[in-house]
Structure 1
Amino acid sequence: MRLHSALIPLLVLVLTGCATNGDPRDPLEAINRPIHSFNEGFDRYVMKPVAQGYAWALPDFAQSGVRNFFSNLNDATVLANNILQLKPEPSARGFLRLAFNSTFGMFGLLDVASEMGLKKNNEDFGQTLGYWGVSAGPYLVLPFRGPSNVRDTAGLVADIAYTDLVYNHSNLSTRDPALVLRVVSRRADLLDAKRALDVAALDGYEFTRDLYLERRRSLVHDGNPPPLDE
C-alpha cells in the first residue's frame, strides 16, 4: 500500500476531532503519545542498531556519497516547491543544483553545486501550503515517521505522490531497496543528535513536539517568523 493512501485514515481521524486539555497546539496528545512511544521503541530496537551497523560498515566517503545522492534527488521536490512559492532566485539556484550535481557530480554522488556557492535550501509542500496561508492544524505523530501536523502530513502525501523521485521509480526491485537505504542513511546521520536529545530532554515527547513546531514555523517563514500572539 502506498504511504499517501495509508495516511488518509489518520487524517480523517484528526479532522473528526479528539480534544484533550493540554497544549492547544496538541489536542491529540492522548493519541500522539502512544504513537511516539511506539516510534521510540521501534527506533531503539530496530532503526538505531541498523543505522549503527551502516555507520560502522561504510567508510565516511561512501556515506557522504549516499547522502549526496538522495539529497540531489530531493532537490526535485525543493525546486517544485520553490516554483509553487513564486521564488525566482531559489528556483533558479535549485535548477542549477540539479543540473550540475546530476552531471558533474556523477548523478549526485558529489555535491559540486554547494562547492560552487549554490547552497541547498529546504522546501516541501507543507511549507508551500504554509506560505500561502494554510494553518498548521493540530500536532500529529505519524507511525514510523514521527512528528508532523495536519498541514505537513497533507504536504508529505503530495510530495510523495508527485515529486519524490525515489518513491515514484517504476522498478520496484530498485525502488524498495533505495527507500530502505535512504531511511537508514538519514537515521545514521542523526545518531549523535538523537543521543544528545535523549540525555537532555526530561520529557522526550514534549521536547520533540516543541522543537518540531518551532522549526517548521521558522522554515515556513524562511527563518524570519512573525511574533507569536500572546
Structure 2
Amino acid sequence: MAGQLWRTIAFVDLAGFTALTEAHGDELAADVAERLEGLARMALGPADSLVKTIGDAVMLAMPDPWSGITVVRRILEGCYETPGCPLARAGIHHGPVVSRGQDLFGSAVNLAARVTGQTAGGQVLSTELVAQRARARGLRVTNLGSFDLRNVTEPVELFDLLLHAPVTGGAVDPVCRMHVERDTAAGRLRYEGVNYWFCSLSCVAAFSERPERYKGVSAEAAPR
C-alpha cells in the first residue's frame, strides 16, 4: 500500500570500492559487497529494514534517528572487525518518505544519499535532527557547516558523528583502499619518507611500479 511516513534513511557504502575492484577484480569486489549486505542484515533491529542494495552500498530505513545511528554504528564496527573489508562510510537523514512496494522514495532519500557522498572512509555524517539525537545521547558531534549538495536547492548543514573510539593501529592500502592492520600487513614500503602498508603482494607490486599515483593515501611519516 502506498503512503507517506517518516523514516530515518541511511546509506552505507565502502570507501575506495572502485579502487578495490581495479586492484583485485570483480569476483573479490562482489564478495566484499555481499559481506557488507550480510553485516547490514545482522545489524538490523526488529523495526528496521534493509530497503535495497546498490552495488557496494546498502539503503536502510529505521523508525527514528537513534535507531538509525545504532544500526550504522553496528555496520561500521562490523566492517572494521572483518578482515579484508574496506572502511565503510555513511550518511543519515530523517524525513518523510513515500512507500511504493518494497522501496522508498522522496527528497529525504535523495538527501541521505547526497550526505553520504560527502563522507570519507570510517566517517558518518548526518543532518541536524539526527545530530541533535546523537548529542542528546552523549555522542561527540561536530558541526561542519553548510554544504551545497548536488540537486538540493538550499545549502544543508552537516554534522560529523563520532560513533566509536578513533581507530588506531590500522592503515589503508593505498592501491586498493582496503583496511589493513599494520602488524599483519602483507608488506610495507617507504616512499619519500612515508610508510605505506599493503593487503597483498600484488598491491605492493602495483605501488612499486607507480608510487607517484598512490602517494599520500592513508600514509604516515616514517620515524627518523
Structure 3
Amino acid sequence: MNRLFGNRSEPDDEAPLVATADEELRPNIVQIFAMVGEAMAGATHALLSGDRELAKRVVDKDKAIDALVNSIVNAAELQLVENESLNIADRRRLLTLLRILPEVERSGDLAEHIARRAARGLGVEMSPRSRGLVERMGEVASTIWREATDVIIDGKLEAAGAIEEIDDELDDLHVSLTAELTSGSMTLPVAVELALLARFYERFGDHCVNLARRQVGRNGPD
C-alpha cells in the first residue's frame, strides 16, 4: 500500500503540508491547486471576452475538480485509519489536509458559478466601469490563489501576510462594484447577477485567507 507520508524517527512540524507526500499523492495535491487557479482565470476571461465555449469547459471541469478532491480525501482518511506507524507530525499534516480540501473544493465551485454566468452572456451586458472592476477582481483572485498555493504546497508562511492584504483589495473592489450597481447604468436583472458575481470573487478571497490560516495555525505564527 502506498503511503501518504513516510515514517520518520523525529516529527517535523515545520515541514510544508505536502513536503513529505508520496510520489502518487503529492502530484494530485499540486494538481488540484493548479486546476482551481486555472478555473478562476478561465472563468474571468470567458466572462469578459464573451467566450461561451470556454465558459462551458470551465463548468465541466468543476466535476473533475470535485472528483480529484474526493480521491485525495479518501487516500488521506485511509492513511489515518490504517497506518498506525504515522508519527504525530504526519497525523497533523493529514488532518490539516482534510480540513483545507473543502476550502479548495468550494473555491472551484465559485469559479464554476462565474463561468455559468459567462456562458449566459452576462459579460456583454456589463457597463464599462463594471467590466474594469471585474477584470481587476479576476487579476487579484488569481494572485491571491497563487499566494495561497505557495503557503500550502511550499510552506511559505511569509506569504500569509500578503494574502490578508490582497484580500483587503478584493473587499474594496467588491464595495466599488456594488456602488456601480446602484448607478443605474445597467438593467436590474444584470445588476442582480453582478452583485452575485462580486460576492463570488469576495468569497474566493476569503477561502484563500482560510487556507493560509489553516497552515499557519498548524505551524504557529512567524
Comparing 1, 2, 3 on relative contact order in percent (Cα under 8 Å, 6 or more apart), the highest sits with 3
Candidates 1, 2, 3; distance in nm of label points 7 Å out along Cα→Cβ at positions 26 and 178 computed = 1.9; producing structure is 2
If helix-only ellipticity at 222 nm (-39500 (n - 2.57) for each DSSP H run of 4 or more, over all residues; to 500) is calculated for 1, 2, 3, the one returning -20000 is structure 1
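Each reported figure results from applying straightforward, stated rules to the coordinates on display, with no laboratory input. Just so it is clear, the structure is predicted and the values come from calculations on it, not from any experiment. Cβ atoms are built from the backbone, for glycine too; each structure is taken alone.
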